[in-house]
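Visitor: Next come the structures, one after another.
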Structure I
Amino acid sequence: MSSTNAPLPHLDLDFTEQPPIPPEGIARANELMASGRLFRYGEMGAEELDVAALEREFADLVGTRFCVALNSCGASLAVALKAAGVEPGDPVLMNAFTLAPVPGALEHVGARRVIVGISDQYTIDLADLERAAEETGARWLMLSHMRGHIANMHDVTTLTERLGVTVIEDCAHTMGASWDGQPSGTFGAVGCFSSQTFKHINSGEGGLLVTDDEDIAAKAVLLSGAYMLYRQHGAAPSEEVFRRHRLHQPNFSMRMSALAASVARPQLPLLPERAAIWNERHDDLATRLRADGRFDIPQRDQREQYVASSLQFSLPSLDEGQRSEWVDRVGAQGVAIKWFGRPEPTGFTATYDHWAYAETGRTNAADLDATRQVLGSLCDMRIPLSMTADDCETIAAILVGALPDVPNAEREQ
């Protein structure tokens with residue numbers, strides 16, 4: 001199958017390896033476990049300060065007025081939808097390149113999903129966004145910056161404002177990233193971030209919702225499960241705002257625990273250092289793979305300040321059988337590749353066609369033909385912080401060496 005007869009190297013690297021929790025996080029977690037006070041609220045007062053402190057620190061980091069800590073990013077997405085006014089049966093736009101917690105959040109609040117196509121840059125197709133909004137009357141967009149790929153947010157904002165569409169940003173893969181100097185998560189009405197183990201900070205599981213809208217913030221606090229203890233939140237609106245909403249919001253019991261916050265907080269200052277390592281490895285790999293004409297890797301806009309904890313590329317010159325064989329072969333050499341074109345979901349990886357519990361929400365299936373083609377050849381690889389420059393060289397040798405021969409004419413198409 002490969003383009004040469006040379007044996008492929010083997011990589012000894014754990015793609016799921018995480019850096020250790022900082023010592024101060026471990027020490028604080030041990031204090032909490034010794035005390036037994038793992039709940040974020042204190043009935044007799046604010047005995048537990050970790051979650052409130054994380055909310056203040058993250059709001060400061062992103063530059064927003066308010067932050068609400070939840071037990072997962074998926075929970076924060078559901079709370080954001082509800083707090084932004086989505087009611088059961090409402091259509092909500094969502095870009096096709098995303099993961100299962102996004103349609104799951106829509107299901108949680110009873111919304112109808114409306115799939116919007118993506119471009120070959122892996123970002124939302126703005127022309128299709130306009131078509132879908134006008135076709136369905138949807139007035140909310142759940143915009144996933146999937147795998148850290150940020151669309152032109154100036155264009156997104158201009159279009160959604162003209163259409164009267166409220167944007168909720170799914171920033172699970174863009175903590176610490178920005179567009180043209182403005183932090184990801186601050187373009188829409190709400191931004192939702194993740195502290196799941198495989199994201200930019202690691203608390204095992206966790207979500208952080210940010211907004212500058214005081215009514216959305218108050219609703220989100222109450223929806224998260226604050227009971228009447230909302231004064232113990234660290235970056236929340238005034239009592240007056242809560243009084244407008246406190247008797248009208250359900251309790252979803254989605255709040256973050258003290259233990260999760262205690263290990264997340266000391267990782268926030270490490271984000272710039274981690275981003276530099278990730279981006280260096282990402283750019284090294286991208287340069288090596290672009291040198292072979294069979295890998296399509298989008299050239300990113302200079303205004304996109306990404307935090308690339310993973311690498312995506314397409315292999316359009318391979319058919320489905322070749323692609324499947326190639327993924328298996330590089331896996332045998334130690335390189336873990338996720339392929340979005342598999343006919344069945346695998347692990348975390350799935351596409352909108354796999355989610356049989358909801359339709360696409362589009363009347364013209366042909367609108368998504370180009371999107372299906374992009375997703376069909378799209379491959380995804382984690383970049384652990386432990387990856388070295390030597391590892392990048394070995395990975396590129398495996399990925400290129402395992403490819404079948406493709407005539408030059410095909411490569412140039």
Structure II
Amino acid sequence: MKLNRDLASVDPIPPSGMARAQAIMQSGALFRYGEFGSEHAESSLLEVDFAAYVGRRYAVALNSCGCSLFIALKCLGVEPGDKVLVNAFTLAPVPGAVAHAAAQAVFVESTEDLLIDLDDLKVKAQSSEAKVLLLSHMRGHTADLDAVLAICNELGIKVIEDCAHTMGGKWNGQFTGTFGAIGCFSSQTYKHMNSGEGGILVTDDDDIAAKAILYSGSYMLYRQHIARPADDVFEKYKYQIPNCSMRMSNLAAATARPQIDLLPERTLIWNERHDRLAQTLGQIQNIILPKRLPGESYVASSIQFRVMGLNDEQFKHFLALTAECGVKLKWFGNVEPVGFTSTYLDWKYSNGGQMLPRTTKIMKQLCDMRIPLSLTLEECDVIVQIIAQSLAAVHEI
């Protein structure tokens with residue numbers, strides 16, 4: 001049995017996005033600002049549309065979600081040497097953003113359901129005296145945001161939400177990215193909108209929005225932003241905030257804008273495939289899927305599961321067997337990082353010798369698989385059969 005499908009495949013850009021991108025290329029006006037501001041730039045229009053979509057007052061379009069996380073940290077006053085709380089189950093751009101700000105990541109344990117451990121959060125928050133939590137909704141798994149905010153509010157900690165995997169996801173009916181002081185989203189190719197690379201920072205705070213626009217590289221052209229605070233807010237910061245040249249280009253924004261309206265439909269498609277996979281994978285002995293909290297509405301563009309009872313060599317053999325049949329799984333337990341997949345143990349620049357035994361154990365068991373929008377329900381069943389057969393073959397050896 002073989003899956004004749006590339007699990008890394010993506011859908012084409014919508015025709016309206018391609019047409020707008022072509023018009024921009026013909027004009028040559030790829031840059032995010034016009035010298036004299038004769039018309040609204042595509043990046044500025046994207047900011048208006050996305051802010052309206054999530055229900056925030058302001059949005060700033062950036063080169064990547066990693067850029068938005070860095071700027072978010074700077075907007076909240078993070079200085080070199082400051083401690084920043086980060087849930088340990090995340091990806092390299094998150095500790096990378098902390099390192100970019102010359103701050104120090106303090107990693108918080110993860111639960112078996114791939115969520116931040118609230119008990120460890122309390123302990124690390126008090127012992128580290130950190131003033132910011134950079135909370136990743138990693139791979140689309142959303143923690144109890146009411147409980148997280150209760151802890152952070154009590155201790156005077158500001159929250160940045162990394163929503164790279166939860167664009168369109170909600171907690172108790174409210175969009176992720178709108179609970180903390182700042183929410184950061186991704187429009188990288190493999191995320192819920194595809195502009196190749198891109199990020200969007202959202203906030204309701206006038207000062208944060210003005211700082212983010214200036215950091216993003218507005219020069220003195222910040223009035224060309226439509227979703228922005230009043231001029232007097234910029235007057236407080238325009239001589240103090242450095243230009244970091246991180247704002248999204250018009251070309252990337254043009255490809256992303258029409259995809260906002262597609263998010264509800266894409267959510268239904270992804271979740272239908274995810275749930276089909278989860279239901280049948282959960283019936284295989286020694287495979288455990290994370291449990292979802294009742295308040296979570298997810299957008300599952302990938303699926304995660306733990307495989308129990310295998311040592312490293314058996315795990316590698318299992319992955320080799322599934323790959324031979326066309327199902328290429330990622331494994332967070334590899335000694336060496338591979339591709340996009342790494343863990344807190346690999347980030348020597350940020351780790352500082354921190355050890356999180358619970359997270360380490362979970363990562364050793366954890367598999368991860370993308371769900372293309374074009375995947376069929378029948379192919380979902382084929383994938384599960386391949387995984388089941390491969391696991392059975394390993395246990396027979």
Structure III
Amino acid sequence: MKEARRVLVRKICVVVGSRANYSSIKSVMQAIKDHPDLELQVVAGASALLDRYGMVSEVLETDGFKINARVYMIIEGETPATMAKSTGLGLVELPTVFEILKPDVVITVGDRFETMATAIAAAYMNIPLAHTMGGEVSGTIDESVRHAVTKLAHIHFPASDEARERIIRLGEDPSTVYMVGCPRIDLVGEIARNNEKLSEQTWLEAEGVGGDFNLDDPFLVVSQHPVTSEYGQGERQITETLIAINELKMPTIMLWPNADAGSEDVARGMRKFREHHTHDYIRFYKNFPVEIFVRLMMDCACMIGNSSAAIRESAYLGVPAVNVGTRQKGRQRGSNVIDVGYDNEEILGAIQTQISHGRYPSEETYGDGHTGSRIAQILASCKLTTQKMLTY
């Protein structure tokens with residue numbers, strides 16, 4: 001009898017560096033884990049290991065993912081200099097991890113500083129690098145990092161047709177650019193299809209809080225991060241948003257900012273607000289499990305701030321969104337978004353307009369909810385090479 005051909009399992013290493021990182025790649029990780037020809041390796045690093053950013057590493061493990069390595073690479077300060085140094089520290093540590101794990105492919109997500117460290121390390125070590133959500137524009141350092149990683153990557157998984165075309169115009173071989181959609185939409189789609197609603201009891205039990213916050217009443221979700229190219233202005237910017245929120249005094253769920261340069265400025269503005277205002281209507285949180293955050297978006301009256309969730313997930317869900325400032329400048333968006341500057345009256349007016357409007361039609365600008373399985377199948381079958389093809 002002829003011996004069955006042995007299928008070589010490809011080791012796919014995913015580097016998770018933040019709460020946004022994880023929500024952007026979770027469905028892909030699950031699909032890789034479930035694929036018979038793939039082996040998932042997980043590296044947790046940067047703010048994903050820090051309690052003040054929600055200890056995302058614990059969420060990973062709760063969700064059933066084994067962490068193969070931890071990389072501590074955040075230097076305190078949240079300044080442009082410490083962000084650059086944290087990138088360098090990641091570049092010092094990650095090659096050792098890759099040497100030990102010996103992955104066949106490294107996946108890096110989006111546009112953050114740990115993404116750059118991951119990309120440089122893998123590229124210099126001749127490990128095929130897959131990049132999700134490349135080709136998009138948004139202004140600030142994020143766009144520069146995103147395009148730089150595109151040129152370091154060998155396999156591209158853009159989230160929209162516009163992004164795919166931009167990657168090809170950057171000179172990448174079209175045969176390596178797979179338009180798969182945004183992995184973040186997968187979980188959103190699953191929850192939306194199941195019409196799952198987060199009950200007040202579930203919410204309170206999950207977060208361990210009390211009080212009379214009622215999820216059946218209209219409420220707001222606010223997520224505003226520092227803009228690295230506007231370093232030093234974060235406190236003023238978040239204060240304008242908080243003044244607008246304070247005028248409404250609607251039940252509000254607000255997230256603390258990410259670990260980018262200027263994070264402390266934004267956090268300081270939030271702390272000052274808490275000290276000088278009665279804020280029974282507003283609650284502040286470090287992090288949510290992805291599933292809870294999606295359900296909060298589904299149920300909220302309006303999403304406010306500068307998170308890409310208000311551009312990507314909210315378009316699919318039809319959630320009214322107010323995008324504040326320049327962090328998402330140029331990024332493709334749906335009809336559900338109103339763009340405003342850093343002015344409390346302008347922000348307030350936009351929120352009131354969106355609340356009055358209510359839900360928008362769902363738009364699949366960033367995918368249909370089946371991205372993870374597509375990416376896993378491509379990784380299991382595509383040709384792996386670190387040789388760039390000349391397409392200019």
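Visitor: Name the one structure among I, II, III that FRET efficiency 1/(1 + (r/R0)^6) of positions 54 and 366 (r between Cβ atoms, R0 = 30 Å, to 0.05) of 0.05 was derived from.
Guide: Of the structures listed, the value fits I.
Visitor: Right, next: Of the structures labelled I, II, III, one was used to calculate Rg and Dmax of the Cα atoms in Å, for residues 166-325 alone, giving 19.9, 62. Name it.
Guide: I
Visitor: For structures I, II, III, which has the highest computed value of percent of Cα pairs over 14 Å apart, for residues 142-221 alone?
Guide: Details: I: 62; II: 66; III: 73.
Going through I, II, III one by one, percent of Cα pairs over 14 Å apart, for residues 142-221 alone peaks for structure III.
Every number in this text was worked out from the coordinates using simple rules, so none of it is lab data. These figures come from a predicted structure and were not determined experimentally. Cβ atoms are built from the backbone, for glycine too; each structure is taken alone.
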